Each structure stands twice: as C-alpha cells, then as structure tokens.
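Peer 1: Structures incoming, each one as structure tokens.
Where a number appears in this text, it was derived from the coordinates with a stated rule and is not lab data. None of these values were measured; they are calculated from a predicted model. Cβ atoms are built from the backbone, for glycine too; each structure is taken alone.
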Structure I
Amino acid sequence: MTLVLSAVFTLVIKKIALKFRIVDQPGKKARRIHKKPIPLLGGGAIFLAFFLVLFLVHDKILAGNLEPGHWLGFFVGGCFLMLGGFLDDKYELKPSQQIVWPALAGLAIILGGVSIQKITSPLGGFFYIGASVSSLIIFIWLMAMMYTTKLLDGLDGLVSGVTAIGGLVIFLFTISTRYYQPDIGLAALVLAGACLGFLTFNWHPAKIFLGEGGSLFLGYGLGVLAIISGGKIAIALLVMGIPLLDLFWTIIRRLGSGKNPFKIADKLHLHHRLLSLGLGQRKTVLIYYALALAFGLSGLFLESLGKLLALGILFIIMLFTVVILRRYGQKDI
C-alpha cells in the first residue's frame, strides 16, 4: 500500500512542481548533470506516504515500547525538513539558512523524548551515558545522516534506493528473534516502501528529484529509526558507510583547500568520480546498492566486534578508491 501511495503522491507533486515552476535547471550549479529541467519536491511524496501509513497503523506502532512523544517528535522534525526544503527548492536559500531546518529536526527528536542510555562496547558490556551526552550524540548523528544523504543526492535513484535498502535491513534486524521490535520493523518497512514507490519515477532517467527536503528527510528517517530501534547505529553505519566516509572526506578536502565544507557544491564526490570513469549513472548507483546491501546484511549476523571490523573494511575500500582515483588523474579528490 505504501509503495502505491508514494507513486500516486509522486505524480501529484510532480504536476504541482511543474505548475509552479519549482524545477531544477540543468547546469545551474556545478554538480548538476541532467540535461533538462526536472521537477523538485519529490521527497514530499515519501514524507506523505510514510506518515499517512504510520497513522493508519498507529495501533500497531503504539503497541511497542516507544512513547507517542517519540513518534510526534519524528513527525514534527519531518515537517521542519519539508518546509525548509520547499523554501530552498523555491527560493534557493543560503547555506546559513538551509542548516536551520535540519537543526530544528534534530531538536524535535530530542524534545520528543528520544534518548540513548547506553552504547554497546565492541569488547563486551555497555557504556552508560547521561542525558546531555545522549542529546549531543543524537544531534550530531542526525546531522551527519542528513548531510550524508543531502550530498549523496547527485545521481538518479541513488539516495532513494540506498535508503530503501537501509529500511529493509533495519526491518530484518528488528523482526529477528533476538532483536524483536515489530513496531520499529513496521516503520522501517513503510519507509522502504515509500522510497521504492518514488524510485519508479526517480530511476535514471529521473522524472522527478527529491529536492532539498527529501534528500534530508531520507537521512533523517534512517537516522531516527537506527536510534529508536535500541541504538542500532552500527547497522545504519554499515548501510551508509561509504556515503558517510565520502561526507567526512569532503569536509576534510574542502577545509584543506580553505573552502567552507557546507557552502561549495562540486562534482568531486565519490559517485561523481565513478561516473567520470565512464560507468554511467545506472552502474554507479548499482555499485552503491550492492555495497549497502552486502554490508547492511552482514550486520544481521555479526556481533559488535564483527561490525567494527566490517566498518574498518569499508574504510579501507574508501581509502583504496581515493588512491586509485588520484593515480588515474583525479588529483583534486
């Protein structure tokens, strides 16, 4: 049902975006690679389908261990992202104005009562943390996830597909006997379905783009589900490992060049680099899908130390890729 709703909402929002000329013009910014105007605001379809279905099955959602305030904070944060995304797609906000909306979304989750009480140690046992440290970790985590999917949104179907994989992996993780959390599993499955419904129009060549709000919301959704599913951040890290490492490398690279890491748009992200090697959009996106699926599913069978080792392998893959690209003429990566 979610997939169908998302597809229908996508068609409606596409017409609205075209009517009000909320489109992404080709060549307007450095990172743009499409050849004709593409309507924006597509993330709104995922947002509407996701929360509408959650509302329809709210009895099953609220039957879990989470409080209503957690879900309300999730929804309010999503609304902030949709509002800020609309304003940016329509009026092209400055970076200092763009960051306000994801920050408000992160605060909405914290004010909704979501917290992390303990973190599993790779060597066994737990690290217990206080409320202030918990809030700081949650805020940084969500900001990192949101900006990861924001910067990853450079190829058709890339963010929506990877997020769908992330939702499916969290669903499988939370319905297993050991980590049984059917309410979180259902929400993750709904998110995956909403992404897949949108992906039917976002696959290359894309008929509609996520827009600012959508690209942020998908990282936000995965990040929130990872936290409220009992702090399963490692699972989300395995799914989003390469994009997250690309985000941190982008920050380091831009700071090293004396640039604002959140202000300058460019074509130096890993997915753009792979595209420049002649792989094409579809093959590049499928490589990301394969890595996200392989490492995400590995998290279902690995203990804490094994997940840490898997993250180390992802880091080595990213480092190896950077070295290879630099050797074959990609000097400014």
Structure II
Amino acid sequence: MRPSAIASSLKQVVFSGIVASVWAVSLPAQTADPNLRRLETEVVRLSAISGGKVGVGIIHLESGRELFVNGAEPFPMASTFKVPIAVELLTRVQAGAVRLDSMISIRPADLHPGSGTLTGLFNDPGVTLSVHNLLELMLLISDNSATDLVLRVAGGPAAVNARSAALGITGVSVDRPTIQLIADVVGVTDLGPESTWSIARFDSLSRTVTPAQRLGARTSFYQDRRDTSTPEGMARLLAKIWRGEALDATRTAQLLDIMLRCQTGAARLKGVLPPNTAVRHKTGSLGIGVTNDVGIIDLPDGAGHVVVAVFVKESMSDVAAQERAIAQIARAVFDYFTFSLR
C-alpha cells in the first residue's frame, strides 16, 4: 500500500527524541550447518541498513533447509496480506463457488485510497470488471480498491483466516479491508457509513487529523496485532503454494504466474539479483516505516527455488534504505543457496 496521503501527512510530525536503531536479535543455533549459521549472521548484519526491525523467513524448497530471523515476531503485512486473500479467492473458484469471469459493478464507494489505478481510471458509474481482472489488479499493481472487492468476494477476513488455519498456517491474520487499515494508520477514527465513502471524503477526514493524533495513531498501529504476519508464517504459506498444497494444480499455476508478473518492488527482492532472475512475489508498504516483499526466487543451474519473506517495521530511515536492506538480504540468500548446494 502506498497511500500518498500517509507519507505527506507524516512529514508534518516531528519525531523528537527518537533515534533509529537496529533491534537486538538473538542468534539461536538453527542447524548443525555452520554455513547456514553464517547466513543468519549476515542477514542480521544487513538488516541494520533498514534503520528498523527486520524479520526474515527463508525456506529452500528442494532441500527443506530453513532459516528464520525474528521468525515469530508479528510484522504489519501491508499489501502482502493480498497473498492469503488470493489463496482463499482461488479456493472458492476451484470449489465452483466463485467464477473468475463473474462481473462486478464498481460503485463510487468502492474506490478506496492508496495504491493502484482504479481510482484514477474510474469516470462513469456502471463500470464493471471481472473477478479475474480484480485479482490481477490486486496482485500486479497492488490496487487497494480491487483488493477490497476481492476480499468481499472471498468471504471477508474470517474466511481468509479460516483457510489459513485449514492449511496449518499460524501467525498470519487478515482482519480489515485496506480502507479501514489506512484509516487506522493515518488516524481517521470514523469513516462513516459505507454508502458515503469516497476518495474526496477520505481526504477531507484525513486533513482534520492533527500531527499529534497522527503520531498517536502510528504508535497504536504498531501495538495492533491485526493484519500482521510472522516471517515464518508467511514463508510457510508461500512454500505450501509452491508445493501445490494450498490450491489445485490449475490455481497454483495461475497464482504463481500473476506473482511472477508483479509490477511493484523492483528495488526489493529483485533489486540486486542477477538480471532476468525469476521472482514470484508480492510487496507491501506503509508510509510509517513499513516496507515488505515476500516471494519465491528461482536459483540458477538446477539449484532449486527459495522462499524469501522480508518484513521491515518501525524504520526511521527512508524507503530507499528499507528497500536496500531487503535487496541485500535477498542477494545473500540467493548466493548462499546457489553455491552451498553444489
């Protein structure tokens, strides 16, 4: 999620007395393999680039070797929560409860703040898009309006969480549509009836929030466990998707194909990987020090595939630094599993 209103409004807040620091990370022995322990130490070292707290989940899909740094710590998912939403939607598609070619009428109240293009392209009432169109918009460009419509078709947060539980995934919780999440981030406390929602109304409400209220909202948001994931939980969900344990073969291929074509986050997991490295991923962002990227990276020369989920929170550095940390961690993982499995 990249709501411009968040970033611009937060510039008004002076975080006096706050010094960015790298959080302490314990290094439990996770394996007898000393090289994997060295990778863990390197991941922690690179995490300092972010200026915040970093959580990482790594699973080499062919060998089963895995590594987690702050693996059980909840991190705000931001738009990475669109992965479990997609899993539940496609579960309903394969069960015949939802059709991808079903058409959804877009109302003015369906246009929500943040990333994507639906808001900018919407001109006339009565525009309709297929569920498949909305799914692609949600995952390819992280469109928030499309996401909230897909979440509705998928049965809402309770259905998404029930599906994760059925898969044995813990530590991943989807709890709010994006419009409510963004409202909570910027300090808008009352959106009013859904029938009155509009971009103009949201912007008007956001302008009434004082800098002090915005800072309080930021603090409260970081204490909120809704819409969070542990690095281990997200990594295990991605592993199940890849292995065909979350969806049937057709839907697995469909989801992985869309994630391969993701258009956001070029400077994150993909940032310093060799050119043309295939990465199936989903990004997430909030203008309060949250920058994420989670995905599956192809390794060269038959070395397999590796899940890498990187979450950054509470960063006091700019987005470029947060993205640089994600990119450098991804490259360290790429190099380790490319050369250590020879």
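Peer 1: Hey, FRET efficiency 1/(1 + (r/R0)^6) of positions 95 and 287 (r between Cβ atoms, R0 = 25 Å, to 0.05) derived from one of I, II reads 0.10; which structure?
Peer 2: Going label by label, the one that fits is II.
Peer 1: Right, here's the next one. Supply the structure label, taken from I, II, corresponding to helix-only ellipticity at 222 nm (-39500 (n - 2.57) for each DSSP H run of 4 or more, over all residues; to 500) with the calculated value -13000.
Peer 2: II
Peer 1: Compute relative contact order in percent (Cα under 8 Å, 6 or more apart) for each of I, II and report the one that scores greatest.
Peer 2: Going through I, II one by one, relative contact order in percent (Cα under 8 Å, 6 or more apart) is largest in II.
Peer 1: With distance in nm of label points 7 Å out along Cα→Cβ at positions 47 and 303 derived from the coordinates and found to be 4.3, which of I, II does the value describe?
Peer 2: I
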